[in-house]
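Take a look at the structures below.
A short reminder: the numbers here are calculations on the coordinates, not readings from a lab. A quick note: this is a predicted structure, and the numbers were derived from the prediction, not measured. Cβ atoms are built from the backbone, for glycine too; each structure is taken alone.
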Structure 1
Amino acid sequence: MKRLELFIPLQKPYFITQFFGENKSLVYKQLGMKGHNGLDIASPRGKPVLAAHDGQVVYTGQDGNEGIGIVIRTLEPYEYNGQTAYFKSLYWHLLPNVAIKVGQIVGIGDTLGYADSTGLSTGDHLHFGIKPQYQGENEWIWANVDQNNGYFGAIDPEPYLVKDKIFKSRNTDYTSAYEIKSQLQKIAEAIERLGRAIADLIRKKKK
């Protein structure tokens with residue numbers, strides 16, 4: 001059984017501002033979750049959001065918390081924890097002018113919509129998530145495999161990301177906001193140390 005492969009649903013440059021499970025704040029507790037249930041990817045308003053995998057569009061619409069979003073489900077099952085499951089991917093906080101319709105078949109890299117800040121959002125970005133699902137007795141009935149996992153069935157998308165000429169894995173092409181902040185802090189500290197060393201040298205020369 002094949003393992004699901006996902007591609008970052010934005011053209012580079014991009015960086016992750018919040019990873020899965022982070023920010024265990026009161027906001028998420030009020031929503032009934034342990035923490036953040038996807039990846040937040042910084043993106044300017046209007047940047048195209050792309051399909052992370054082949055599949056069928058099963059939802060386009062608006063949610064009170066997530067704003068305007070799109071959901072795609074895989075056309076075939078994949079390996080999941082020693083079992084088989086279909087996967088659906090979720091794309092939230094989009095502009096109203098989505099580019100696809102429910103029932104449409106899409107391929108990796110197809111434009112789905114455009115990034116924005118609709119719903120409970122503090123800035124323009126894409127919220128990207130995945131949920132493994134199984135089909136019920138009737139073909140129109142679907143259920144989340146891990147509905148009671150503390151994230152309403154969502155799981156971390158990051159382990160499923162694969163390398164590509166356009167889309168890269170976490171270790172090669174995208175950087176979290178925390179990592180950028182840490183790097184800038186180290187640079188600032190190095191500059192401060194250099195400044196003190198120069199000042200000491202100038203004082204010694206004056207003596």
Structure 2
Amino acid sequence: MRQEELKKLVASTADPSFAVDADGLIAAWNAGAEALFGRAAADALGQHCGGILKGSDECGPVCSENCTVKQSIANRRPLGNFDLQIQTVHGRQWSNVSVLMENDSPRPCAIYIVRPIDVRKKLEILVRDFVVSSTSVTPENAVAMIASTRAPAKDASLSGKELEVLRLLARGESTSTVANQLHISRTTVNNHVQHILQKLDCHTRLEAIRRAEHAGLL
């Protein structure tokens with residue numbers, strides 16, 4: 001899809017919408033996005049999308065140089081919709097984000113469609129916290145019941161072996177124990193961990209476990 005065609009497609013969308021290229025830079029920006037973020041297209045084009053959205057989920061920041069969307073663009077892999085708390089002209093607000101991949105051109109891109117859901121999301125979190133405090137349901141199960149299908153990390157392309165490693169780490173197993181149970185070396189375990197951290201865009205094992213649990217991967 002040519003640049004002008006991409007801009008026309010984004011401009012024709014009623015909801016706030018913008019397109020991001022493989023480098024994470026904004027390539028198209030419609031009137032709805034201007035109103036939601038308080039930025040004119042001239043100010044947004046060419047900017048890194050994470051610097052404008054400043055997105056986070058319930059586990060913390062998700063907008064970075066290696067976010068799930070950027071990974072999906074690079075791999076030409078489709079994404080589902082997810083909930084994200086973003087910086088808008090009215091302050092921090094929850095929105096549901098749909099991402100459409102445009103893979104026909106030599107340089108793929110992603111088209112974001114943003115739908116504000118602040119009231120619904122806050123109610124969802126309130127209900128989840130009430131369920132946890134009033135019943136025997138664990139926080140992990142409450143998250144799985146209510147929010148996991150709308151977490152950005154749910155689309156991380158973890159391999160079967162990486163999921164095995166992550167499940168064992170979530171049980172509190174050490175690197176040596178994981179290596180013994182999976183019949184692999186400690187070096188291989190650490191390599192898997194590095195891949196997991198990269199795909200989930202995390203810095204620590206604990207952060208990766210928390211994000212994977214929230215996304216329903218564990």
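When helix-only ellipticity at 222 nm (-39500 (n - 2.57) for each DSSP H run of 4 or more, over all residues; to 500) is computed for each of 1, 2, which one produces -13500?
It was calculated from structure 2.
Starting from the value 2.1: which structure in 1, 2 was distance in nm of label points 7 Å out along Cα→Cβ at positions 47 and 63 calculated from?
1
Given a value of 24 for relative contact order in percent (Cα under 8 Å, 6 or more apart), calculated from one of 1, 2, which structure does it belong to? Intermediate values should be presented prior to the final figure.
Numbers: 1: 24; 2: 18.
Comparing all candidates, it corresponds to 1.
Using mean count of other Cβ atoms within 10 Å over residues 95-102 for the comparison, can you identify which of 1, 2 gives the largest number?
2
2.7 is what came out when distance in nm of label points 7 Å out along Cα→Cβ at positions 7 and 31 was calculated for one structure; which of 1, 2 is it?
Considering all the candidates, the number was obtained from 1.
I have 55, 46, 23 for Cα extents along the principal axes in Å, calculated from one of the structures 1, 2. Which structure is it?
The value was obtained from structure 2.
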